[in-house]
Structure 1
Amino acid sequence: MLHSEESGSLGAVLFLDLDRFKHINDSLGHPVGDLLLKGIAHRLKETLRDIDTVARLGGDEFIVLLPGLLQPSDAKAIANKLLACFSTPFEAGEHELYISPSIGSCVFPTDGTDVA
């Protein structure tokens with residue numbers, strides 16, 4: 001947020017929650033779920049810009065930090081790119097798995113000026 005404030009640009013935070021991930025762990029086992037999470041993290045990183053940050057919050061949740069945006073619609077465009085990267089299956093061991101995320105977003109300073 002400080003970088004966005006100093007540069008006069010916008011920043012955004014995206015929250016990704018994987019839909020029905022628990023079902024994969026319960027039916028195929030945690031080792032397959034772990035491979036799937038690694039594949040998702042890799043694909044997210046490959047889809048994002050070099051200045052963006054992706055991190056796993058825990059379980060089936062990821063957070064994405066998007067600095068240096070010019071307008072709020074840039075966050076929506078990146079979120080749509082992330083949704084599109086889930087359109088092909090992920091390889092997890094012997095399995096090809098389709099999974100989708102739910103994505104929430106907030107844009108700084110449009111939606112707030114602090115983390116509280």
Structure 2
Amino acid sequence: MKISVENEAKLIEEILIAYDVKENEAKIVADVITDGDLKGFSTHGLGRFPQYIQSINQGFIKTEGDIEIEKETVATALINGNHKFGHYVTVKAMDLAVKKASETGVGIVGIHDSNHYG
């Protein structure tokens with residue numbers, strides 16, 4: 001079956017929301033998974049999606065709570081991913097690193113307790 005990129009992302013997002021993933025997280029995860037397919041990495045795109053659903057069902061990927069910044073300086077941070085989707089945690093960490101770099105010239109953000117990032 002062939003679906004458009006827009007429909008793939010929307011379908012992934014809707015399924016994740018049905019599994020109690022917060023809307024903002026579901027959107028990020030859907031975009032990253034779809035991007036994997038667009039770049040030719042089907043093993044890290046929609047092809048891996050059933051494993052993510054299984055990980056939610058098994059409690060490995062948490063849908064409640066949020067990430068936490070445990071330590072922070074003007075140029076660095078350490079994020080506890082709280083077992084959220086790796087896609088979401090990494091995008092948030094990257095955004096923070098870019099913000100810090102734009103302000104100080106360098107931005108370094110570490111992550112722990114996250115999950116697979118496609």
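Here is how the numbers come out for the structure above:
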read-out	value
Highest-scoring label, criterion being distance in nm of label points 7 Å out along Cα→Cβ at positions 36 and 60, among 1, 2	2
Comparison of 1, 2 - label where distance in nm of label points 7 Å out along Cα→Cβ at positions 76 and 92 is highest	1
Structure (1, 2) behind the derived value -16000 of helix-only ellipticity at 222 nm (-39500 (n - 2.57) for each DSSP H run of 4 or more, over all residues; to 500)	2
Comparison of 1, 2 by relative contact order in percent (Cα under 8 Å, 6 or more apart) - largest value held by	1
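Rule-based calculations on the coordinates, nothing more; no lab input. This one's a predicted model, so the numbers in the text were calculated from it and none came from an experiment. Cβ atoms are built from the backbone, for glycine too; each structure is taken alone.
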